[in-house]
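Engineer: Dropping the structures in below, format is C-alpha cells.
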Structure P
Amino acid sequence: MATYPRISARRGNEVDLRVAFYRGGILTDPYAIVGVNIYKTQVLEQNLVASFAFPSPCEAGYPAPATKITEDIAAGDCGTGAQTGADVAGMYTLLWSIPADLVVPDVYLDVWSFIPSNPCDMAEFAPVCDTNNCHPDLTDDSLADLVLTVCNRFWVYPDDWGANDGLETIQLGFEPLTQKYRQPEQRPLEVGITPLPLYDYNFNLVAPIIPFIQGTITIKTMNNETMVDGSAMEMGLRQGSYRTNPFVLRYSINTMAFLIGTYKYRVTVVLPDGTSRTSGDFILTIS
C-alpha cells in the first residue's frame, strides 16, 4: 500500500491528509483535535464515509489517530540545539486507508473539529479539569460551543494502472506564474501545467494523468552556477476558474538562501508512462 498526497489519492491506498493550524499567521497547536469526518462531494450527513474520534489531550495516546509532523533541526553554534524528529507546531497528518470500493473519481472533504484554547482556563470548566489543567472528556456537550471546524479537500482516483495504445503523444506546455520575489519572502514558485493543444486535446487521455505527474526543478544563476539541482516539486491547484489547466507545480523559495539578482530555472515532469517533458528556461528575480 502506497501513500499519496491530497491532489492524487488512489483507491485501495493511503492518502496523507495533512493540515496546518495557524493563529495570527503563526503555526500553533490547538488545545485539542476532537475528530475528523470524511464526506463525499458535500458535507451532508448522508455523505459521511469515515469518522475518526480523538482522545483527550490528557491521555498518552493523543493525537492518535493523527500524528504530529516532524522535522530535523540542525545544530546551532557549538553543536547545540540539534534535534532529530522534532515536532512542528500546528502541523498534523492523518493517514486514511481508502476503501477498495470507494466511489471514484470524486472529490472528498475532510472536516477537522478542534478546540483552539484550553477550556480549563475558564472558570466554568475548571471544576472538571484534572491536576494537570487538562479536560478529560472532549465529548462533553458543554464544550460544543468551543469547537471550531475546518474543511479541506482531496481527490480520489482509481488505482495507478493505465494503458497506452501508442497512437497519440501527450504534449504539455509550462506557464511561469511567479517571477518576482523580494527579500525576506518565503513563498511558492508556481508553474502552470497546460495540456496542448489547449482547447483541442484528448481530454480522456490527458486529464486522468495530470494529478499523478512528478516534477523537479533546477535553478541556476545567469552564469550557469547551479543553486537547486533537481529538487522535487509538489502538485497543487491555481487560484481562479481554470477548467482546462487548473494544476500547478510548486516549489517553495526562501529568498534569504539566494543573493539578490536574476536566476533562470527549468522544470522537468515525468509522466506515468515513464517519458518526460522539460520546460524552456524561465526567469525569476530576487530584489
Structure Q
Amino acid sequence: MRQKGWLMLRILLNRFHEGAVEGIVKGVSPDDVKMILNQNVESKEINPILASPSDILMRIHYSWLQPELEKLPKNVVGIAISLLPQPIKTKLREAFKIKEESFNFSTPAHTFLLNRLFKHIYKDNPLPLDYLPSSPMTPLARLQKEDLIEVIDYLGLYDLAEEIRQIVHKKQIENIYSCLSNKKHLYLRQCLHQKEKLVTQGLQLERWNGDCQKLIKLLHHRGIVRLGYALSGQHPDLVWHITHLLDSGRGEKLHGYIQKEEIPGVTQALKLQVKNVIDYQTKAGKG
C-alpha cells in the first residue's frame, strides 16, 4: 500500500474507532500495524482528501501554474486556462496575452478535463493541512496571500528596530517613521522594547536616500529571511502550502532560506516573532 493509503486508513480508524485503534489492528501483521500507528495524524475528517481541484487551486498563486502551462502546445493553452476557476483564469489569460474565449463544456467533460489538467500541474501532491502534524506555524498556511505578505513586512520591522537603536539623528528617524503606517509605527515601538536574539547584517540606513519604496523593499527582504529561518525544520508539505500562497518569485526566495533542520538559537526565537506578528494583526486589523 502507498504512503497515502496508510494515511487514509489511519484517518478512517480515527473516525470510526477513536481511542481504540490499537485494539482494532491486533489481528493485522506486525509490519502493517507499525505502518498504521506510525501515521502521525489526529484528524478524523475525510473531506480534505476529497477536495475538488478547483478548491485546491484557489490556494495556489497563479504564477506557479504558468511554467507548467507553458509546456503545453500553444493551441491547448487557452482551452486549459478556460478550465480553471476565477480569478486564476483571468490572471493567466493576462500573463499569456490570450483574449477571453468561450469554450462550452458539459459538466462531466469540464470535470474530466480539469482533473487531467490538475494532475499535470499539481505534481507535488502535498498532504492537506488537516493531515499534517500540529505546528505553531500552521496558521501561516491558512492566511490569504495579502495577509502573509503583511506578516513578512512586519517581521522586517525587527531589523529596523535594531538599526534605529544605533541612529542618533532625529531627522533621519522622522524620515523613517514617515514611511510607515500608524499600525507599523506602533509595532516598531513594540520591537524597540524587545531584546533581539538574532544577529543580522545592518540595514546601512546611513546610505538611504529617503526613498520610502526602497526602505519598504529592504524591510520586506529582511522579513522573508526571518520567516525562512522561522520555518526551518517544519514539515516539507507545510512549507509547500505556505510558499505557494505567495507568488512564485517570493515563494522561491522564501524557500531558499528555509533549512531542513531548526537553526539552534534562531528558529525558536523567530517562531515567537511570527506568532507575535499574527497576534498583533488579529487585534489591530489590517493596515
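Engineer: Starting from the value 0.10: which structure in P, Q was FRET efficiency 1/(1 + (r/R0)^6) of positions 132 and 260 (r between Cβ atoms, R0 = 35 Å, to 0.05) calculated from?
Structural biologist: Comparing all candidates, it corresponds to P.
Engineer: Looking at structures P, Q, which one was distance in nm of label points 7 Å out along Cα→Cβ at positions 52 and 236 calculated from, given that it came out as 2.2? Mind dumping the intermediate values first?
Structural biologist: Values: P: 2.2; Q: 3.1.
Derived from the structure labelled P.
Engineer: Here is a further query. Quick one: relative contact order in percent (Cα under 8 Å, 6 or more apart) came out at 16 when computed from one of P, Q, so which one is it?
Structural biologist: Values: P: 16; Q: 20.
Here the read-out was taken from P.
Engineer: Determine which structure produced the value -17500 for helix-only ellipticity at 222 nm (-39500 (n - 2.57) for each DSSP H run of 4 or more, over all residues; to 500), calculated from the coordinates; the candidates are P, Q.
Structural biologist: Derived from Q, not from the others.
Only the coordinates and a few stated rules stand behind these numbers; no lab work does. Given the structure is predicted, the values throughout are model-derived calculations rather than measurements. Cβ atoms are built from the backbone, for glycine too; each structure is taken alone.
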